[in-house]
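Only the coordinates and a few stated rules stand behind these numbers; no lab work does. Owing to the predicted nature of the structure, the values given are computational and were not obtained by experimental measurement. Cβ atoms are built from the backbone, for glycine too; each structure is taken alone.
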Structure I
Amino acid sequence: MSSLFEIKHRYSNAVLFSLETESLEFCVQEAVRLSADLRGADLEGVDLGGVIFRGADLVGANLEDTNFRGAIFRDANLEGANLEGAHLDGADLRGAKGIIHMGTPNGWHAHAWLRDGWLSIRVGCREFRLPEARDHWAGKDDRREVMAALDYAEAVATIRQWALAAPTNQEAA
């Protein structure tokens, strides 16, 4: 049985796309296929594993706690998206803007993105801002791969000229 599914803006609650269909997953897939403007979309907590986001504009979207395992983001724009708690394990991020895929240091999927001027880091189930991530994994001999991934993420963010917030005096110490 079909129902009306709506994709709304995360702040204004305006309907960005709607479709009578079987699932929100299919509604999102159709919105992307039809090049709907999904900037600022609120997709928090949705299971979108396997959805193809090729070329989608998800600038500023709320994707917190969303399952994207197996999703394809080739050439999608995720700049400024809230990816806190998002599950990107197994997602194809080739060519995606606004996210750095850091591989699988110590066997954990790792990603970085810019959020509120901070380089946010997710390694496995752990999520920190860059200075906090360094503090958490520093001095752990069995986490040298993770530390190298943090260096990589910071270097790529610099190359991409992402404006990173300067650490506070407490963080710099």
Structure II
Amino acid sequence: MTLLDAQHFFQRATRLAASQSSGPPRQVDVRRAISDAYYGIFHATLAAAADQFVGASKRSTSQYVLVYRSISHGAIRELCSEVKRPTFSRLLVRHVPPGGFGLDLKAYAEGLLELQEKRILADYDPQKRYRRLDAVAAIAAAQHALTQFKNTSDAEREAFLALLVFKPR
């Protein structure tokens, strides 16, 4: 199974944000670039979760697809919002690493939330106007957030992914 590669999303976003002629890029291209920036980090997170709980060597199995597809945009938004808080809800506190989540995971969560909001506006707000710089900033933010996620300790990343896939009760 070939996974959607975050870098491919970022590369396409960069191409779309670049001017095709002497004028500014078309709104549809800038909007798609902003959306692609978010989707790069979204799919990287889905792959990390499925790799964690099913295994990268089993990417062609239905179990891998089950985990990959079980994560919604809303679930990521809710968990990232929790990660940013100074204290955790009573349901999550038992499953968070001692000392909470570090700065890298908090930066990832903040970046993902901002990108998700930008993606929603780019996809659904017809009155909003975008410039090339908006897309370039979104791409840079997505790449930075993904780097922060990769820099997170294994224990923090595993706890985050477990909370993303399994809902505590």
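Summary table
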item: Ranking I, II by distance in nm of label points 7 Å out along Cα→Cβ at positions 42 and 138, the structure that comes out highest; result: I
item: Label whose coordinates, when mean count of other Cβ atoms within 10 Å over residues 74-81 is calculated, return 20.2 (choices I, II); result: I
item: Identity of the structure behind 2.7 (criterion: distance in nm of label points 7 Å out along Cα→Cβ at positions 106 and 122, calculated), options I, II; result: II
item: Answer label among I, II for the case where helix-only ellipticity at 222 nm (-39500 (n - 2.57) for each DSSP H run of 4 or more, over all residues; to 500), calculated from the coordinates, equals -22500; result: II
item: Comparison of I, II by mean count of other Cβ atoms within 10 Å over residues 34-41 - largest value held by; result: II
item: Structure responsible for 34, with relative contact order in percent (Cα under 8 Å, 6 or more apart) calculated and labels I, II on offer; result: II
item: Per mean projected area of the Cα convex hull in nm², for residues 82-145 alone, the highest-valued of structures I, II; result: II
